[in-house]
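**Q** Take a look at the structures below.
No lab work stands behind these numbers, since they all come straight from the coordinates. Bear in mind that the values here come from a model prediction, so they are computed numbers and not experimental data. Cβ atoms are built from the backbone, for glycine too; each structure is taken alone.
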Structure P
Amino acid sequence: MRKMRAVTIKANAAYAKRFGINASSSITCVKPSGTVSQTFDCSSGIHPRHSQYYIRRVRISATDSLYKMMRDQGVKAHPEVGQNANEATTFVLEFPVKAPNGSLYKNDLTAIEQLEYWKMVKLNFTEHNPSATISVGDEEWVAVVAWISDNWDIIGGLSFLPRENHVYRLAPYETIDKKTYEALASKFPVIDYSKLIIYERTDETEQTQELACAGGTCEII
């Protein structure tokens, strides 16, 4: 990992000099991001899969052409928590997901193992703070606090969630069993994405910067 980082820094400096521009301040990063990982059906960044079977919920603007197309083709959607269907500005789409065989799940790793993996990537590859959401069991909080204290000088980009018993409405991920997954998957519509052009009235391809951590929060994947 250190060798790969060194090679990228050296190559960046060489090409910056050739083109007469400033070298990038940060080159290495953790990918895929939360958004891209959904596109390719893989876990985000340095995170393991949520579980073998789960519901993935995605928030989308009520005015988005993609939302309107998905809604009209039968994808289950809920108004955001605190909003009603008639006046909602944000809707939550639901997708049943089965992780590929051989996947690593969040409950396969202790909180400390997750933190040590983050630390390895932080110290040996990325030049910034890789974003990670650590799943913590009820009996692990004391050890996690001690680990944070011992590694305080390098802490950044971390968020923490209870491993279990954190039930809240329309959570981004919800663990389900095989029977529930199969029932949901059998009812999930086949999406015809070619119809998207019918709904598009304005250019919605504007590039925006995707921040893993912003406004005091980090992405939950």
Structure Q
Amino acid sequence: MPVHVAIIMDGNRRWARERHLPAVEGHRRGIAALREATRFCKDWGISVLTVYGFSTENWKRDPREISFLMELCVFFARHELAELQRNGVRVNVIGDYRALPPACVEALDDLIVATAANGDVVLNLAVNYSARSELANAARAMARDVLEGVLDPAAIDDAVISSHLSTAQFPDPDLLIRPGGEMRLSNFLLYQLAYTELWVTPTYWPAFSRETFAQAIVEFQSRQRRFGGM
């Protein structure tokens, strides 16, 4: 069983378009899919779920869609709290979420504090996230440590780099799931996914069910992980 599963929540807009619905309906249904995925992790003993919610590239979208996504962020933080508490879910946020509108920042901060004592599942929300920016931030932090004399450049290895990433407190993902059928990483956890098993499904995120999640787990369990070896 994987300890850490990462999901690129893709296909919301395509799901809506195929049903002649506005894009916002796809995003709204995506919240329900996230709720079910989190419950699945609790039931199956998956300790960490990291989901790609909003990338730094998403700012290029229609301003009306972005405005709705910011409202949805606040809605999720306020209205999903009871559900998260029932399932023992601790929320953590990675990415430059403090650059979001103040209402989003406040709602996410409140959610982090309110769920801090929960210990069954960690839900990592990647919000305003970019893996390349994360790596650049890590490089700058290590450079400062070298200048301050607290880090020997010769000592920089995988463990040191990992310790400077936003996911430092968690193991790397065992499994990456990409709904929507696209075959790319989209600037998500580029360093952490080095030895991660990938599973892509044509099912769009709003239609992603417990059954779909179970298919991914069964496929994962059938594989032999080599971590670069034979």
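**Q** Taking mean count of other Cβ atoms within 10 Å over residues 24-31 from the coordinates of each of P, Q, which one would give 19.8?
**A** Derived from Q, not from the others.
**Q** Of the structures labelled P, Q, one was used to calculate Cα Rg over 2.2 N^0.38 Å, giving 1.19. Name it. List each step's numbers first, then the result.
**A** Working: P: 1.19; Q: 1.03.
Label of the originating structure: P.
**Q** Hey, another quick one. Name the one structure among P, Q that Cα extents along the principal axes in Å, for residues 88-175 alone of 42, 35, 31 was derived from.
**A** Working: P: 42, 35, 31; Q: 41, 30, 24.
Traced to structure P.
**Q** So, one more: Of the structures labelled P, Q, which one yields 3.3 when distance in nm of label points 7 Å out along Cα→Cβ at positions 8 and 184 is computed from its coordinates?
**A** Checking each candidate, the match is P.
**Q** Can you tell which of P, Q yields -9500 when helix-only ellipticity at 222 nm (-39500 (n - 2.57) for each DSSP H run of 4 or more, over all residues; to 500) is derived from it?
**A** Values: P: -9500; Q: -14000.
Only one of P, Q returns -9500 for helix-only ellipticity at 222 nm (-39500 (n - 2.57) for each DSSP H run of 4 or more, over all residues; to 500), namely P.
**Q** Any idea which of P, Q comes out highest on distance in nm of label points 7 Å out along Cα→Cβ at positions 64 and 96? Let's see the in-between values first.
**A** Working: P: 2.3; Q: 2.8.
Largest value of distance in nm of label points 7 Å out along Cα→Cβ at positions 64 and 96: Q.
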